[in-house]
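Engineer: Presented below are the structures under discussion, each in the form of structure tokens.
Where a number appears in this text, it was derived from the coordinates with a stated rule and is not lab data. Quick caveat, the model's predicted, so the values are computed rather than measured.
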Structure I
Amino acid sequence: MHPGANCLGGKNQVEFTVSDKEDEAEVKITGRLTFAEHEQCRRIMAELGESSGNRQVVDLREVEFIDSAGLGLLLLLRENAEKQSRSVVLRVPAEGQVRRMLDIARFQDLIPIEN
């Protein structure tokens, strides 16, 4: 498990950890996922690129808030994984703001979603 970024600054705070598990890499994101976190997203992509798994799991169950820029960051993660011939799955809470945003944006049509 690799501890990731901790971006402190006002209400924008995000933390992530990346871990390799068998044939998948998992990144667990906590806090808020907005445009302010684009640099941390680049670090996540770099760490996921170094993983050995063919599947990348992005765990959003501890994300408190996501905006349209945060959704865009998820699409960048997917695009980066596809360039490496890897699949991406989102783990999301069953309810709450993050789930509502993903449902409104019909993310299930873009990236597989697990609860």
Structure II
Amino acid sequence: MKRPAGGRGKQLKAVAPLLDELTEDILYGKVWEREQLSPRDRSLITISCLIALDRSQVKGHLQYGLDNGLTVEELGEAIAHLAFYAGWPCSVSAARQLLEIVDDGDADAKGAS
């Protein structure tokens, strides 16, 4: 399975090889491949958690969510919804990252509603 953000997490292999192996084999090899949730739904869940926790991986997963069938409009709606549960600063930060993706032209036709 393709990793979010072009697999930049693999850079950590030099300092944390076990983390990279577990990420590849379990997270992306097993969890993301389970049929009970679609990749689109898994992306929406993951993005929501990362926004709520104000994690640096948000932008990569926003792009990955677009690749998995979410639209810019849906992501914007989720970000606004999360403002009331996760906090305004987290949502504003996520909205800025989504805007960067759109401005850079990284939101392809299916994601740029």
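Engineer: If relative contact order in percent (Cα under 8 Å, 6 or more apart) is calculated from each of I, II, which structure is the one that comes out at 22?
Structural biologist: I
Engineer: Computing semi-axes √(5λ) of the Cα gyration tensor in Å, for residues 50-97 alone gives 17, 12, 8 for which of I, II?
Structural biologist: II
Engineer: Taking 14.5 as the value of Kirkwood radius over Cα pairs in Å derived from one of the structures shown (I, II), identify that structure.
Structural biologist: II
Engineer: From which structure (I, II) was helix-only ellipticity at 222 nm (-39500 (n - 2.57) for each DSSP H run of 4 or more, over all residues; to 500) calculated, if the value obtained is -9500? Walk me through the numbers on the way to the answer.
Structural biologist: On the way: I: -9500; II: -17000.
Computing helix-only ellipticity at 222 nm (-39500 (n - 2.57) for each DSSP H run of 4 or more, over all residues; to 500) on every structure in I, II gives -9500 only for I.
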